[in-house]
Structure 1
Amino acid sequence: MSIVTIEQLIGHGHFFSKTLLNVDDFVRYANERGLRVSKERLERLEQIGAFLPQLRIRWPKIKIKLRLREDGEGHDDLGILRDGEEWAGELREEHGSFLWWDKDAIEWLLKEGMLWRPMAAEFQPWETYKDEEGWWDVYSYYSIFQTLSLSRCLECLDIGFNLETLVDWSSDDGARWVNDWKGHAHYIITSTGEDSTHRAAELCQILSSRYLPYAQSDGATITVPNPDFFDWSSFRREWKPEEFLKTIGLSVDDVTRAWQTVNAQRHFHDPLFKWRDFVDFIRPSQKEQLGGAALLGQTWRMMERILNLFQKDLSGDSNYEFDGAPEDKEAFYGKGILNNDLRYLEFLSNRYGVNPRPKLLLVVEGNGEEEQLPRIASELLSPSFSKLRIATMNISGVGEIRRLARLIDHYHSLQTIVFVVLDNENNADEAKAKLCRTRSRWNPNRSITKEDYFHIWNKNIEFDNFTDDELAVALTRVSSNRVHFSPEEVAGCRARFGHGRDQLSELYTNKLDYGLQKTQLLKVLFDIAIEEPEGNLEGRTFRRPVIDIVLKIQRIALRNHQPSHLDAWQKTQDSDWLGNPLS
């Protein structure tokens with residue numbers, strides 16, 4: 001028999017509606033979590049003593065004074081008829097209401113026998129709890145934590161049966177089977193009613209006022225009551241766990257056993273149990289979008305947390321699954337990682353393959369390259385950059401390469417490869433060589449980057465990948481055929497490359513008196529490249545270099561495995577994967 005009081009079950013009362021549900025709401029709550037139960041089944045389970053509500057309340061009846069309106073359309077509500085008050089007018093009788101944190105109201109209900117625990121009373125058919133019109137006159141309340149004991153109850157009392165077995169049975173076989181099970185039924189029902197899950201659910205309910213905000217948190221924020229109704233912060237500070245444990249007549253070992261009971265059920269039933277470290281970081285509002293056993297597992301996860309928080313307050317220690325203790329996790333993830341939620345979540349997301357951080361950052365120097373290199377991957381060289389977690393950054397000119405040192409070093413410390421594609425202008429080779437021998441600030445044993453992560457065109461992306469004929473056609477299309485560009489004009493631009501400004505832009509401006517939109521030019525050129533990956537120069541077929549560059553970028557991204565623990569990260573940092581070894 002439980003010694004927990006009604007006041008303890010209700011707690012402060014502010015959390016009543018979050019943890020204690022009436023019959024209709026509890027049936028809905030259970031079914032959403034895969035526990036197929038009806039009101040009729042709950043009534044039967046109570047009747048046999050296997051599964052009972054936590055509380056039952058007969059709402060007090062009050063009389064409301066009414067006055068007919070002058071226009072005869074309805075009545076005005078004049079308030080409650082007080083004891084001893086005389087009133088000759090009309091009355092309306094209805095159920096009263098109160099706030100669950102109103103201690104005086106709770107005390108009055110208990111005194112009047114209107115609030116009781118079903119386990120302390122004889123069973124009555126639920127029809128007796130309804131009024132003449134079929135509405136509830138007495139409400140039964142179940143705790144959401146009783147889904148643990150309900151699951152156990154249904155597991156013990158429901159029997160599976162295969163029809164193919166029945167096909168070969170005689171009538172005597174069927175009768176013998178029924179008689180055998182009837183012999184076991186009383187013992188099973190009795191043991192189900194005494195199962196340890198009932199005590200675990202009850203303990204979680206009476207602890208919810210103190211620990212629920214933490215138990216349902218994602219680890220970053222907690223939701224607490226409005227201080228105008230419940231100063232939960234003061235309640236938390238004044239909480240005395242040892243005194244409370246003594247009051248309810250339990251020991252620390254009892255709390256440990258309750259946690260073990262919950263954990264065992266969750267381990268067996270929760271399909272997300274092996275993902276628990278990752279799921280704990282998900283917002284509660286998103287966890288509510290789960291269904292069935294997965295959603296049920298989140299209720300039980302709250303129970304685990306409530307019991308663990310209580311135990312830690314009592315003894316300074318928490319309970320852990322096998323290999324789940326901090327020292328075990330630290331042995332895998334690395335020293336100090338568990339104390340850094342951001343780093344821990346990064347390793348977890350790498351482990352599950354959902355870290356949105358790019359595996360490779362492609363640095364280009366123009367808007368056209370920023371648009372067209374990802375495009376050729378999507379339309380010709382699948383998979384796309386986004387599927388391979390390749391991001392693109394436009395530095396708007398080779399002159400900015402000297403400012404990239406810190407950016408590259410930072411991204412390489414995060415194990416995102418930075419791959420740079422440049423035109424052969426403004427001493428690009430010299431800038432590349434300098435970066436490949438500059439010592440990393442994050443790891444002094446290697447350089448910031450290495451030669452494999454650079455590609456410098458012989459001239460630029462246009463001249464290296466397209467013939468004079470193709471460039472002339474593209475320039476003509478970009479001008480909307482206002483003027484005609486010849487291959488010979490383009491050949492002259494190719495020959496003058498490196499002398500002054502962009503030769504193609506200069507040719508275009510001289511012929512049309514307005515500037516060339518390089519993004520449009522590259523789009524037309526890459527239309528050609530996607531349709532014909534191999535070009536033709538004077539009867540000789542050649543493979544466009546940009547094809548190999550994009551393939552190389554994709555391969556590097558595929559090989560850049562993200563670390564799921566500190567040791568893997570450190571080994572990569574110390575290797576030649578990110579830069580050249582330096583003595």
Structure 2
Amino acid sequence: MTCGNVSRRTVPTLLLAVTLVLAACSSARPAPPTQPSGAALQQPARRTHIDIIGGESTETFWLFGARDSTQTHFVDTGLTSTNATNLEVFPVLVEEVPSFEKGTWTIDDPSGRMRVTFKLRPNLRWHDGTPFTSADFKFGWEVAVDPKVPVAERTTVGLVESIETPDDRTIVINWKAPFRFGAAFQKQDMRQLARHLMEPVYREAVRTDDYTQFLNHAHFNREFVGIGPYRLTNFADPTDWSMEAFDGFALGRPKIDSIRYRVVEDENAVLTSFLADAVHVSFAAGGIQAAMTLKEQWESAGRGKVNITPLSSSYVHPSLNLWLQDDRVRKGLLHAIDRQEVNNILYGGYSQVMNMPLNPYDPRFPQADQAATKYPYDVARAQQLLESAGWRRGADGVLANAQGQRFSIEYRAQAGSGPQGREQAVVIDAWKQVGVDTQIANLSSSALRDPANRGRWAGVARGGGNVSVAEWEERWHSGSIPIEEKRWLGDNVSRYSSLRVDALIDELNSARTPRARQDQIVVEVMRQWTMDLPTFPLVYSVDILPVKKGLNGPVPRVISGSHGVQNWNVYEWTLTE
């Protein structure tokens with residue numbers, strides 16, 4: 001008899017001896033055969049299953065293409081991971097996190113090179129049962145540094161000079177310079193690749209200089225073989241796929257047996273799914289309207305909990321537009337936006353105005369906030385700054401410069417996204433009040449990821465992302481600016497270039513930099529960033545995490561991105577109802 005979704009356990013039934021006694025009371029049927037004394041009949045362990053909804057699909061589970069670090073975390077993992085509630089790094093595939101104290105993390109003073117040694121746990125296996133070795137990790141790095149493989153972010157892999165594998169369980173990474181994340185990089189920064197499956201294909205690609213078969217190989221999506229807590233069972237449709245608990249996971253078999261992951265972009269459909277008890281938890285799916293309705297109708301009835309946390313960012317990014325390269329124009333346009341109204345409309349007031357790319361839960365936030373330059377809602381100041389940059393209203397009310405060019409720009413966002421559409425409407429209306437003619441140029445989510453549209457645009461584009469200090473190099477260092485030679489890859493899409501900020505980020509990322517100096521650098525970067533104002537920060541995007549009653553484990557995180565995925569502890573989740 002099925003009793004619904006409950007924790008996986010073995011439940012004893014009636015002893016056969018009791019059955020024999022009852023049977024003896026009936027002469028209509030013979031007694032069943034006896035068993036040895038003390039033997040008990042046991043029910044098979046009841047399987048547990050959960051349904052998850054996400055807001056975006058992923059095309060790959062490795063390091064290139066349109067990838068999602070949360071979805072990847074189900075089926076693959078890194079040497080280490082991060083507790084998203086307290087930011088502590090913990091070992092996963094390795095026995096311990098390297099440290100200076102234990103001699104597994106060293107820096108050579110004369111050369112400045114750094115050496116970090118990891119020891120893999122014994123008896124690790126890929127999902128297909130093949131032994132996992134240090135050579136798999138080295139192979140993953142070798143592929144990731146190949147310029148002909150379109151890895152989205154090479155910051156970490158590019159800092160590695162060489163990798164040694166003296167035995168199957170030892171990984172020695174030789175870094176070109178001291179790097180403070182040298183022992184704590186995450187799976188999205190650098191990780192293994194199944195050598196037994198992909199090395200022949202990769203070597204052939206290198207030999208022929210034709211990478212088509214390698215890059216399009218089914219291993220990277222529908223036939224992915226990883227080493228994470230769950231193994232892929234069905235990925236025919238990237239918007240609706242399934243996985244099973246992996247018995248050989250490094251930290252122990254997950255407690256929930258199977259998971260179905262669906263991508264649902266329509267927030268009404270997300271709301272309906274929760275109200276119908278058809279989903280247990282959702283990640284980055286549904287907006288604040290659905291969340292508030294769930295609080296009123298679902299949480300209040302004791303059916304679950306809706307967690308709303310200001311966490312990541314919401315920007316309007318300039319790119320190639322020459323007019324927006326004038327900081328007076330950028331500052332004037334930001335003064336023109338009532339960002340508290342954006343918060344009210346988008347998040348029902350649950351979030352807060354964003355002045356800088358720093359997590360509000362970061363302990364250095366209060367000091368950085370004091371040092372930051374602010375651009376409060378002030379239409380008169382906006383008009384003053386725009387006029388000082390040579391822009392004055394024409395007869396039609398639209399700003400024009402001395403050359404007679406009208407201030408008309410395109411604004412790109414994701415088509416069909418309710419939250420982005422509402423945000424876009426507020427910004428367009430605010431800029432109209434100061435004389436900017438803004439044209440909507442929205443694209444579908446797949447078109448936004450297309451290389452033809454990636455990394456540059458003529459006007460502005462809606463953007464978001466993590467505000468973790470660990471990702472500043474990717475988002476604000478000039479080395480991460482998308483350019484044609486890099487296939488327009490790179491997360492510094494606002495094209496921010498500051499020699500001072502570059503130098504500060506480089507110093508911040510050095511393993512030699514003491515913690516007290518790191519804290520000073522964070523404040524200095526935010527002081528300079530807000531003075532330069534390379535982009536338009538609006539409000540902190542909220543992390544919405546509805547969790548159905550009975551599912552234990554998903555908790556609000558204090559950091560987003562690859563260093564703080566929502567399912568960081570999925571192998572510990574349990575289902576009690």
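Computing FRET efficiency 1/(1 + (r/R0)^6) of positions 247 and 543 (r between Cβ atoms, R0 = 35 Å, to 0.05) for each of 1, 2, which one ends up highest? Checked 1, 2; max of FRET efficiency 1/(1 + (r/R0)^6) of positions 247 and 543 (r between Cβ atoms, R0 = 35 Å, to 0.05) sits with 2.
Which structure, out of 1, 2, was distance in nm of label points 7 Å out along Cα→Cβ at positions 175 and 487 derived from, given a value of 2.7? Comparing all candidates, it corresponds to 2. Using the calculated result 1.03 for Rg/Rh (Cα atoms, Kirkwood Rh), pick out the matching structure from 1, 2. Checking each candidate, the match is 2.
For the read-out helix-only ellipticity at 222 nm (-39500 (n - 2.57) for each DSSP H run of 4 or more, over all residues; to 500), a value of -14500 was computed from one structure; give its label from 1, 2. Considering all the candidates, the number was obtained from 1. Between 1, 2, which one scores greatest on Rg/Rh (Cα atoms, Kirkwood Rh), for residues 55-198 alone? Answer by largest value of Rg/Rh (Cα atoms, Kirkwood Rh), for residues 55-198 alone: 1.
Looking at relative contact order in percent (Cα under 8 Å, 6 or more apart) over structures 1, 2, structure 2 comes out largest.
Every number in this text was worked out from the coordinates using simple rules, so none of it is lab data. Just so it is clear, the model here is predicted, and its values are computed rather than measured. Cβ atoms are built from the backbone, for glycine too; each structure is taken alone.
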